Structure 1
C-alpha cells in the first residue's frame, strides 16, 4: 500500500502550522508543502513591525469572535477546538515563550519574528515535511480511484504544477492566503466553491493636500473616528502620517467598513473627535468656562491632553492667533474650535496599505466549509486554512490566531 500523502499549498503561517502538525500527529503521513514564491513565512516576518503579533490575550471565545468583521460565527466554533491558551502552550512546548502587552497583543519575548519562523522551520525539519519553494499550483483535480490506495468515498487528488509536473495526494490543504482579485480564485471555483468578492481590509486613509499632514508623526492615544453618512465608527489611538490618518482606530474602521468603503471608491468624509470625552455641547460649555483663564494665552497650554502641535494646529485652523488670550476669544472662533475638536471633517480620497501587512476580506464562502474540521463540504479530502477563507480580523493578532486554529484543525482531520 502506498504511503498516504498530504499536500499543503501555501508557505505562510496557516500552511506551515497545518504541515508541521499533520506530520507530527500522523507519523505515517507524507507531508509536502508547496510555496509559489522563493520566500517562506513572509507575513510572519513583517508582522508587528518585525516582532510578530502571534495572537491576542482574549478573555474568552465571545470577546475574540467579535474582533472578526467577517467570519465571527465560524471562528467561534473553530476556536472551541484550538484557542489562545493552546497557541501559547504549543509555542511554549517548543521553547518559545510569549508575552502580553498592555493592549493584550502577544509577541515572543525575544521581540523578534525570526523566533517564530525558526520554530516552524525546525518543526518542519524535525517531522520530515518536504518544503518546496518556487512551486506554483496551477490547478487541482480529483484523481481516479485507481491512482491511489485511498478509502472509499475519497478518490484522491492530482495537484498540477508548472512545466507539466504534478503530484498525487490523498488530501490537500489550501492555505494560499488572500487574493486581491476574484479572477485569481478561478482554480478553486473549478472545484465547485463559491467566492466572496475580495476587497482590501486594514488600510490607512489618504487625505491628499490636507494641512494636518504637516503634523506627521503626531500620535493621539484616544480619538473617535466616524464615517459620515454611515454607522461606522471606532475609538482608539490615531497616528497622523504624511499621507493622512493611520493608527489602530483607523485600521479597525477600515476592516469593519471594508466593503462599504470599497463601494464608495475610498472617497468619503471622516469625522474626527480628538476629545471623545466631550461632545459638541459639553465642549462648547467647557470652552466658555475656560474664559475664566483670562490673560493666559490659548496657545500656551491645552486642558484636553492633546499633543501640543495638534492643539496649536487646531487653534490656527479656528483663526486663533498665537498671542490671543482666553478672555479675548471671539464667539465665532470659539464655535469653530468646538467643531474642530469634536467633529473635524476630513475628506478622504484613497487608501494606503498598512506597512506590509496587507489583509483581504473575501475568499472561500464559509457555509461551504466545516468549521470543526476545515474540510470542504463540496469535496471530501480538500481542506482550507487561513486567509483564503472569507475570514478576517482587525489588527492585534487576530488573523494569526485564525491561521493557527484553522491550520491545526486541518492537520488533525486530514487523515480519516
Structure 2
C-alpha cells in the first residue's frame, strides 16, 4: 500500500504531466500556421518535427541515467524548465532558424521528463501497482492532450504567439509546484548505490549496455510500434482527405475521440489487464489491436468509420506503452537508465515514422498504411521470437 506521502507525490507527478501535455496540446493547432507565417515550407515543418524527436532519442537515455545518480526531482524540474524555455523562444522567434534553436533546446532539455517521471512512479509503487501507475500516468498525459488543442484554438484568437507564452506560464507554474511540494523519491542511500553502478558509463555505452539485457525485446518492439504509430499520425489527415474527403475539423474530432478512448483505457482498464494477464500478454493484445486498427483504416468509407477505426488503433497504443513501461521498470537494475533507453527507442521510432510514412504516401495512397501494418506485425513477431529463442536456449 502507498503511504499518504507517496499518494500525494503520485498526484503531483500526474498533475505535472497533465500540465506539461496541456501546454504541448495548446500549441498543436497553432504551430503549423505559425511556422507557415514565417515562410517555412512543408519540408522545413517536417524537419522541425523530426529534429525534436531526434534530440529526445539522443538525450532521454542520458537524462534517465543521470536521474539515477542525482535523484528524480532535479531532473523533472530541468525537463519542464526546458519546455518553458522552448515555448518562450517560439513566441519570440521572428525567423525559421530561431524556431530550430527553440526546437532543439526544447528537445534536449524536455527529454529528461518522461524517463524521470516513469522512474519516479517506479520508485513509489509496488510491482503489483506498477501497471496501474503507468496507466494512470498515460491517462493524465492523454487528458492534457485532449484538452490542450481546444484551448489552443481559443487562445489563438488573441494572437498566434499568445498560446506559446500561455504554455510557458503553465510550465513555470509546474516547476514551482514540483520545487515546493514534491518530495524526492530516490533516497541518498539508493542514489549512492546507483552512482556506483553507472558512474563509469557514458551515455552511448549506457544504451549499448541495455541492448545486452533481456529488456532489448521491449526496446525493439516499442521502436517498431512507434514507427507504425507515427506513420499513422503523419499521414492520417492526408490519407483520409484523399479517401473520404475528411477536412481539418473532422480530423481534429477524430484525434479528440481517440484521445478520450486512450484516457479511459489507461485510467481504468490497463492496470487491471496487466495484473490479470501480465505485461507481455497485454503488449501482444495491444500490438494486435494496433495492426487490426491500421488495416481497418484502409477500408474507411465515411467519417464515422474513420473515427472508429482510429479509436481501435489507439486502444492498441494505449495498452502497449503503459505495459512496456511497467515491464521495463520491474526488470531494470537502474530504472532511470533503462526507462531512458526505452524512451529513446520510442523517440527514434518517431524520427523514422513520419519520413517513412510520407515517402510511402507519395508512392501510393495505401502504401503508408500497408507499411504501418507490416511494422505492427513485425513488432509482434520480434517480441514472440525473442521469448521462443531464449526459452529454447534455457532448455538446452
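Taken together, the values in this text are just the output of simple stated rules run on the coordinates, not laboratory data. Please read these numbers as outputs of a predicted model, since none were measured by experiment. Cβ atoms are built from the backbone, for glycine too; each structure is taken alone.
At-a-glance table
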{"read-out": "Which of 1, 2 yields -0.50, -0.63, -0.77, -1.30 [log10 I(q)/I(0) by the Debye sum over Cα atoms at q = 0.09, 0.10, 0.11, 0.14 Å⁻¹, calculated]", "value": "2"}
{"read-out": "Of the structures 1, 2, the one that 0.15 was derived from, the read-out being FRET efficiency 1/(1 + (r/R0)^6) of positions 305 and 361 (r between Cβ atoms, R0 = 25 Å, to 0.05)", "value": "1"}
{"read-out": "Structure (1, 2) behind the derived value 3.5 of distance in nm of label points 7 Å out along Cα→Cβ at positions 121 and 225", "value": "1"}
{"read-out": "Among 1, 2, which structure scores highest (criterion: Cα Rg over 2.2 N^0.38 Å, for residues 137-320 alone)", "value": "1"}
{"read-out": "Per FRET efficiency 1/(1 + (r/R0)^6) of positions 73 and 257 (r between Cβ atoms, R0 = 30 Å, to 0.05), the highest-valued of structures 1, 2", "value": "1"}
{"read-out": "Of the structures 1, 2, the one that -29500 was derived from, the read-out being helix-only ellipticity at 222 nm (-39500 (n - 2.57) for each DSSP H run of 4 or more, over all residues; to 500)", "value": "2"}
{"read-out": "Structure with the greatest value (metric relative contact order in percent (Cα under 8 Å, 6 or more apart), set 1, 2)", "value": "2"}
